[in-house]
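Right after this note come the structures.
Bear in mind these aren't lab numbers, they're just calculated from the coordinates by the rules spelled out. Keep in mind it's a predicted model, so treat the numbers as computed, not measured. Cβ atoms are built from the backbone, for glycine too; each structure is taken alone.
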Structure 1
Amino acid sequence: MSSDEVSSYIDKLAQPWQADVCRSLHQIVHQTIPGVDERLQYGKPHFLKDGKYACVLGTAKGWVSFTIFNAAALDAADGLFEPGPAERKTIKIRQGQAVDYELIGRLLSQAANAG
């Protein structure tokens with residue numbers, strides 16, 4: 001279910017490129033996880049499947065971050081994910097970077113449907 005808070009968060013982003021990336025990621029989440037719940041928590045959009053965190057997106061000055069939860073079994077090309085705990089995998093997207101939304105959707109689907 002889409003949340004006005006999450007849509008408002010994306011619409012208020014100061015950098016147009018960040019808003020575009022976030023809109024695309026938002027769409028991928030809804031396509032990948034039917035019936036996903038979303039809410040603004042800790043100032044960032046969080047997405048839940050069956051009451052458990054599936055992913056979160058956020059922005060910083062120079063990037064958009066997209067973190068996939070329940071991700072220990074995910075396998076992706078070296079350099080795609082930032083270093084961090086195995087159960088959470090974060091992708092940092094910078095301005096002008098090509099984004100493989102199809103790959104992100106596949107990885108999100110694997111994590112959301114695991115265990």
Structure 2
Amino acid sequence: MRRSQTQMRGDAAEERALAVLVGAGLSLVERNAASRLGEIDLVMRDGDAIVFVEVRARASDGFGGAAASVDAAKRRRLQREAQRWLNRRYGDRWPPCRFDVCAFEGSQLDWIRGAF
């Protein structure tokens with residue numbers, strides 16, 4: 001399947017974010033966890049906690065920047081998909097979890113732990 005330039009830039013940002021997160025001691029559980037409810041770019045483990053990571057990339061900070069693009073609707077979709085993922089994996093006994101955002105403005109990464 002052919003990927004667009006935007007998709008390829010997104011893939012590259014995900015790879016860079018993954019490298020930073022692994023370098024900080026997190027371990028990869030799953031990439032692109034998806035259902036009809038939405039998609040989570042990276043599911044990581046940080047000690048006992050599950051971390052759902054949204055990766056965003058923008059060439060510049062115009063229009064609010066990468067982090068600001070994770071709006072209320074996107075957060076709801078991520079939360080619904082995370083609930084589905086947790087239920088499928090853990091039933092009703094979830095481990096601690098959080099939502100992080102890895103926002104790239106050009107080549108600069110802003111890793112926002114516990115973003116929402």
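If distance in nm of label points 7 Å out along Cα→Cβ at positions 35 and 107 is computed to be 2.7, which of 1, 2 is the source? This figure was derived from 1.
Have a look at 1, 2 and say which one yields 0.85 for FRET efficiency 1/(1 + (r/R0)^6) of positions 11 and 75 (r between Cβ atoms, R0 = 30 Å, to 0.05), as calculated. Value 0.85 for FRET efficiency 1/(1 + (r/R0)^6) of positions 11 and 75 (r between Cβ atoms, R0 = 30 Å, to 0.05) corresponds to 2 out of 1, 2. Here Rg and Dmax of the Cα atoms in Å was calculated and came to 13.1, 38; which of the structures 1, 2 was it taken from? It must be structure 1, since only it matches. Given a computed value of 22.6 for mean count of other Cβ atoms within 10 Å over residues 51-58, which structure among 1, 2 does it belong to? Derived from 2, not from the others. Comparing mean count of other Cβ atoms within 10 Å over residues 27-34 across structures 1, 2, the highest figure is found for 1. For mean count of other Cβ atoms within 10 Å over residues 3-10, the highest value in the series 1, 2 is held by structure 1. Can you tell which of 1, 2 yields 12.9 when mean count of other Cβ atoms within 10 Å over residues 67-74 is derived from it? Going label by label, the one that fits is 2.
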